[in-house]
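Participant: Structures follow.
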Structure 1
Amino acid sequence: MSLNDLRKKIDDLDSKILELLNERMEVVNQVGELKRKTKTTVYRPEREKAIVDRLDKLNEGRLNKAAIEAIFLEIFAVARNIELPERIAYLGPEGSFTHQAAESRYGAMSTYSALNSIKAVFEAVKTDRARFGVIPIENNQEGVVQETIDLLGQYDLNIVAELPMAIHFSFATEEEDLNKIKRVYSKDIAFRQCRSFIADHFDKSIELVPVNSTSTAVKMAKEEEGAAAICAHIAAREYHLPILFQNIEDSGENFTRFVILGKSYYNEPSAEDKTSIIARLPDEPGALANFLQEFHKAKINLSKVESRPAKEGSKFKYIFFIDFDGHFNDKNVQKVVKNYWHNIKWLGSYVKLV
């Protein structure tokens, strides 16, 4: 077939895809009407995961699971906005990794609010200025985000879903010749995680300038001759700064886990769930050991136990942020927590992705 023939075939396929997408959105609209009548939740992450898993099993073509997920997450986001327009708050600024995580789940059609602090995201969801909030909770290189853990204990909000995301840094600049670059802007953490790239491509005379965000780094590099930025690719895209190198981080195993916050949100149990709680245990010998032993007896896997100061009074007291496998309403979980109702704050049960 000629190139024109192949292009004609692609055009025909695109027309069919558009027709099917519109047909799908009509069904989505009917689902939305039913949900509004029954006051059912619009965002069902466990349903979306089940759809992607089912399609991956059916797939016999060139698309891998990551490609299927990327395509259908955007379709899901468009569908949700047809059912109910969404405003998403996230820890800014624009072009941050949190922005990238939010957009990966809620797509291009949603309305986004970049806020200056994690607490501001909590406030936006609490006061209904945003339907959902996206914040980081931990990085496998740097550990937990302590402010997030503390605020989860203070606010009456739920974890709707988790978003694990590989952190890839890009090197962006207007310069085409590396020898012309005299200054590189980025966050201090980015410099730490890209040491090998910097050492391999520049001598010790290069000036590394730490700034408050990789988005700021991009803006400064764009305005200055002989400058570059180490940033998230979404930041370079937002400010139209060419990317010279991708994936320049030292470790290919750099992941950040983000969580989505919602108000009075409950996910139905699925085949693979994770639950997050905060435990305030009696200040007495063996309290934590006895509590954790109950999970062991019930054969429940604990994936995280993190202590934080309780910030109550002058004594050194602690609360415990705990992740475990399973849904809060599972029988074995209820058996464990029945004697600790006054000590536990349930944060959310959601589809386990990491």
Structure 2
Amino acid sequence: MACGATILDAEGVRLTAEEKAFFRAADPFGFILFARNIQSAEQTRALCNELREAVGRNCLITVDQEGGRVQRLRSPLARDWMAPLDHVEQAAEQAERAMYLRYRLIAQELFELGIDSNCAPVGDLITPDTHPFLKNRCYGTDLHQVAILARAVAQAHLDGGVLPVLKHIPGHGRAQVDSHKELPRVTASLETLRSQDFAVFAALNDLPLGMTAHLVYEALDEHPATISGQVMAMIRSQIGFGGLIMTDDISMKALAGTPAQKAAAARAAGCDLVLFCNAELQDRRAVAEAAGEMDGAGQARADAALALRQPPVLLDTEAAEAELTALMGGKVYV
């Protein structure tokens, strides 16, 4: 039986009775945690257990733990990481190994708390126009280097028993405004996009999960990628991404309409899952209803992604930290 085509969140550090009943009925594919949901290790594990009990299965629980500004877990539950771009630049020629170790340690932190997914790596290319909200979350300006580093980040997660979510398909780096607040429009030619931005994601098209970008690519469509059937078809056919695709958070201001309208539009465009965060229970209900259940193709992609959840490869934490510290010249954390 197909589950609901949503990823939802909880209001606090434990589920309310009303939330438990709602999640049981809506049966979302998975959940996402925020800083407000994380108080202690014991509490976080208990919340993850409650979420899974509510839907009656070992569902996916994800989080945004890039390091730097976008980091929901912080000390003492997790290491306080520098921004990804600062890490890449400091590691220089050793960036691939350093990024692997960084995210292998992050994966261990998440797995130990019951979190089995992370919204990383970031495959967006830095351009002269990249908005500051995104720039230091990226890995560089060269598509080949970014693809290599994103691959290392993804593998680090998989080795740690955590599923990576590649973002933001098909490329967010040319956004000149913050999509949390308004809709970015990209005017670059299709030739430029295919040879640069889209090429990174084509090199990573075998990864199990991806997240859309709330951007208009004028060379393709007047609708934002998340709700554009043309862009979503291009992601599948030309970029060749075969994994499960979730939206970026549809509560962001880049998308117009009610939450239910946004959810329905994203599903109609071809997104497998609707990510909806930071909203009242009534809006979560409306989104769950509008998103409906996953279709057969989406459920198959979901099953394939979940099958990649494996017990972590044994990690010598002290050795990994020592190696990373050496690669980084002694400066690893904020």
Structure 3
Amino acid sequence: MEPTAWVLHVDMDQFIAAVEVLRRPELAGRPVIVGGHGDPTERAVVSTASYEARAFGIGSGMPLKIAARKAPPDAVFLPVDHEAYETASGAVMRTLRALPRVVLEVIGWDECFLGVTTDDPEGVARAAQRAVLDATSLHCSVGIGDNKVRAKIATEFGKPRGTFRLTEQNWFEVMGERGTRELWGIGSRIEKRLAEHGIRTVRQLADADPGELVAEFGPKMGVWYHDLGHGRGPAVVDDSPWVARSHSRETTFQQNLTNAAEVEEAVRTLAAQAFDDCVAEGRPVVRVHLKVRYAPFDTKTIGRKLSAPTTDRHDFVAAAVELASGLDTQREVRLLGVRAEMTMPDGGDAVERTPVRGRI
């Protein structure tokens, strides 16, 4: 019998916090919260929290001020150090790439897919965990699946430091009665829209009328969500080099912006920075996206295609400013972000992973 092709999803455990603890061993076992400049009195959000901090309800994306209220007295707040995480990530991916007879597809700082043909996927998973630990002193969890969707979801059942297998055979046994939010790619807004159709569990999504889903979400996403209910998804691990789709810059302001002139000035600065990040790619910019967070915490994202692909900084900045002119001038602004989306090179495949710099 021929060996079976498997997809393994490797996800580093509390990656950013773990890197910080490696640099400061005295923090082991303490609640560690990483975000912004490490000052919980400033406006910023949690980038990651150690498992000890998560036990107090602290998680990624939470404002630091709220995290500080939830945190115990011995909690430690640390600033984000992108360079350190990039270095650690590089060491992890080099280690995994060196494993025999595997195909590696990087999908983030702290996660990747491995394609492997074997009769013992758990054995390969454990070998990957040992190799990463030996090379970096960092732990990871590994999800094992017959496609990327099931492997990605399986990882959550293996955390921390473990493995879990999720396939067509045990999909509904494991996932059937769980909420749709637990599916990869379904967030709170989609969860709510599904619930309006009486679809709350994975089994209900799988049993839903595809036509009803297409009517609600469109021909592409309606079919995609129905397939998600069955755990269906791509099974090919692609090791082609990652190509950036876009570059972004965003800033959380310590004091709200209160007038249109302040907003325009900030958008001009962020747009210029995002465009300059694209220059090194050597590809024209084709779309501009604007993210705004009004006070107290209402976030909107808008975007539009440029009239023509451009390599002119002034043209892109002007397009971003024009987009910003449609913002609500009666509301105070606490965060702005600008994203520059580029043309893709011939044969290049964009991954939904956008470098974001300048976060505060």
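Read-outs: derived from the displayed coordinates by stated rules, not from any lab. Predicted model only: the values in this text are computed from it and were never measured. Cβ atoms are built from the backbone, for glycine too; each structure is taken alone.
Participant: Name the one structure among 1, 2, 3 that Rg and Dmax of the Cα atoms in Å of 23.2, 79 was derived from. Intermediate results must be reported in sequence, preceding the final value.
Facilitator: On the way: 1: 23.2, 79; 2: 18.7, 52; 3: 21.8, 70.
Only one of 1, 2, 3 returns 23.2, 79 for Rg and Dmax of the Cα atoms in Å, namely 1.
Participant: I have 15.6 for mean count of other Cβ atoms within 10 Å over residues 244-251, calculated from one of the structures 1, 2, 3. Which structure is it?
Facilitator: Among 1, 2, 3, the structure yielding 15.6 for mean count of other Cβ atoms within 10 Å over residues 244-251 is 1.
Participant: Quick one: Rg and Dmax of the Cα atoms in Å, for residues 164-259 alone came out at 12.2, 35 when computed from one of 1, 2, 3, so which one is it?
Facilitator: Numbers: 1: 12.4, 41; 2: 12.2, 35; 3: 17.8, 58.
Source structure for this number: 2.
Participant: For FRET efficiency 1/(1 + (r/R0)^6) of positions 212 and 308 (r between Cβ atoms, R0 = 25 Å, to 0.05), which of the structures 1, 2, 3 scores highest? All intermediate terms of the calculation are to be shown ahead of the outcome.
Facilitator: Details: 1: 0.50; 2: 0.75; 3: 0.05.
Comparing 1, 2, 3 by FRET efficiency 1/(1 + (r/R0)^6) of positions 212 and 308 (r between Cβ atoms, R0 = 25 Å, to 0.05), the maximum is at 2.
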